[in-house]
Structure 1
Amino acid sequence: MRRAFFTLLIASFAISAWGQPKMQLSSNEHNFGTFKEEAGRQTYDFTVTNNGNAPLVIQNIVASCGCTTPEWTKSPISPGGKGKITAIYDPANRPGAFNKTLSVYTNSAPQVAVLTIKGEVVPREKTVEELFTFPVGGVRFESNHLAFTSVRKNEKKIRVMQVVNTSDAPAKIEFDNVPAHLALRANPETLKPGQKGIIEGTYDATKNNGWGNVSDLIKVKVNGTIDPKIYYYVSANLVEDFSKLSKEDLANAPVFNVESKTVDLGTMADATSKEFEFKFTNTGKKDLEIRHIRSTCGCTAVQQGVKDAPIKAGETGSIKAVFNSGSYKGKTTKAIYVYTNDPKNSEVVLMLTADVVPKTQAQ
């Protein structure tokens, strides 16, 4: 009886061992080294050997990013047989060092193996068209947008941008339709063929009555010619200067405390209007001043009460908003931007939403 049981156990073990594939990789990592971006896609083959005693199946391979594409032997690899996994790396627009992985899923144990590819891409030299993306006549600017980002209401800020003359004749660069708070000039004003220059912009926030995100569309004149379809976009975020406030000043500052920042007006017909009054309280210790109120399209907002009057500590006020549904349909949201001298809430966004339906459905 003991001998028969022992024989049965050995047979069972043999059957179990016979059905196990085993994947062996030529390596788990490959370094492509340093190569130029213009060299294009790089490939490397990892050799796969089945050292088991059952067919090995590579079920799937998942790359850690879209820049790496795997290819592999799709048919089962017989015991003792070989297959391959090809890692393809695309360096286009990806300069610098890289370290990527390929997760290999198989029917062997362990079921997942991780391959690593790495290297460093030397960036290709960009063309003039890629570096200077905004063409105006025979000259090209780095961009059509000169962004001053945040500008305090009591300061002047300077920004510069490169420009190049790609024509075979001198190009004189001037600007038209420039507002009083903005100064723009090319240095040098006239560029020789192939010469690079600088656009110097100065933003004087003291001359702009706006608050928050503001923008201007400027015309560019090249050799006295203006293209009416081309604009140079200048933007800034105008903010109050709280940088000199002490801890005591901050502790005693006004506080703009609004009852509700978001209001749902429910269902309303198109081409109609609804009103809502946002109520707020100055819960701080000094006078609260509403610097500016700005609303998005289809909505108007005004401060209730005496115009430009400060709100004393503990006093309340309100902002009346009129929501115009216009020709909108479905769920519609409008925003009202309120700018105050509250250092912690200098810009507050009030939201109005409504479900706009045709008049026939609203009745």
Structure 2
Amino acid sequence: MFEALSFAFFRELKEIVASWYKLALISLLPFIACALLVGIFYQGVAFKLPIVVVDHDKSQLSRKLLFNINASPTLDIKYRVNSTKEAIKLIKKRDAYALVEVPKDFQRDVFLQTQPKVTAMLNTQYILIGKIIKSALFKSVATSAGEVEYVQQLVATQNGEASLHKISPIRLQVTAFFNTYNNYFLFLVSALLPSVWQIFIVIMTIISFGTLFKAKKEKEFFAGEYIEMKIVGKLLPYTLIYTLLGIAFIAYIYGTQGWAFEGSFAVLFFALFLTVVAYQVIALFFFVTGFDYARSLSLGAVYTAPAFAFLGVTFPVSSMNAFAAFWRDMLPISYYMELQISQSNYGADIFLELDKLGSIALFILLIIPVFFMFRRRLAS
């Protein structure tokens, strides 16, 4: 039995060394894909997002409002135009993400306390950017409103401290847990890297077995006894390689970037290993449904490519419809991400992780029909 596993393991290693595209799929391509993601989100925080303004008032107060908006680290008044039509053209050309329009007689209406409206138009096709700009605009306008109110109270009371208390009788302190600086690098990249990683696991597994059957060498490879051990041996090099790649990604995120990790790396690494095996078994299951190399590659791509959208990281699980929730449940990576978040942020006890580990392990049971279909195919 051990000899069969050893034979398949070392033969697969030789094939990896002899194949440039197999070598690329276990080394160069995953690192390039992940380097691109890291490069895109490395800045971590969105800043100086271009916006366009239309100031119909051109008063001292409107200039002060626009100064406060431009002072926000998030916003950059890149364009100043004279009409709404010109501003909308810039947004349609994607030169600006938002339009801020100050109405005529703005300063007069402020001092008459008739509550003039400053209009903001956002390109909500970019949901995240729109949310960031909206928040920054609210803060800037609130700052300007507070300054005006402070001056009015100061004139009435001639007391700076009393004026400040009148315009802000209640102070709100908001403290963010786990991602204090609202850094999108930690938020997105820690989920995107596993999402890319699982694609490579499935594709590489299908290629490993698909090329063998395409070359019609399966009878030679699986000749003799212990077919199951030969399947395991053929998978084993990729199991080890992709587990090590996963550990490298975790070490990069929580080691070199200085993000706090509250839980157990041992638990996370074990979950990582289970996830690799689960995806290999799923990939084999796709392959044995028809032993069709091209079709199984397509199935693997359809299954893994959209996974990031269903993880519950960017869109809450509680708001997903029945199909989205079902699709999420069919992805081992969703349980792995739950465990990664609970370990990194909360330091959850291992007993609280058993349900997630068990859910990942359930996918491995698909190896039973996989073994059966292999034996049936090889016997025909």
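No value in this document is a laboratory result; all are computed from the given coordinates. Just so you know, these numbers come straight off a predicted model, no measurement behind them. Cβ atoms are built from the backbone, for glycine too; each structure is taken alone.
The table below gives the values:
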| read-out | value |
| --- | --- |
| Answer label among 1, 2 for the case where log10 I(q)/I(0) by the Debye sum over Cα atoms at q = 0.16, 0.17, 0.22 Å⁻¹, for residues 104-223 alone, calculated from the coordinates, equals -0.82, -0.90, -1.20 | 1 |
| At a computed 106, 69, 57 (Cα extents along the principal axes in Å), which of 1, 2 | 1 |
| Label whose coordinates, when helix-only ellipticity at 222 nm (-39500 (n - 2.57) for each DSSP H run of 4 or more, over all residues; to 500) is calculated, return -2000 (choices 1, 2) | 1 |
| When relative contact order in percent (Cα under 8 Å, 6 or more apart) is computed for each of 1, 2, the largest belongs to | 2 |
| Answer label among 1, 2 for the case where distance in nm of label points 7 Å out along Cα→Cβ at positions 120 and 256, calculated from the coordinates, equals 3.7 | 2 |
| For 3.6 (distance in nm of label points 7 Å out along Cα→Cβ at positions 192 and 208, calculated) the corresponding structure among 1, 2 | 1 |
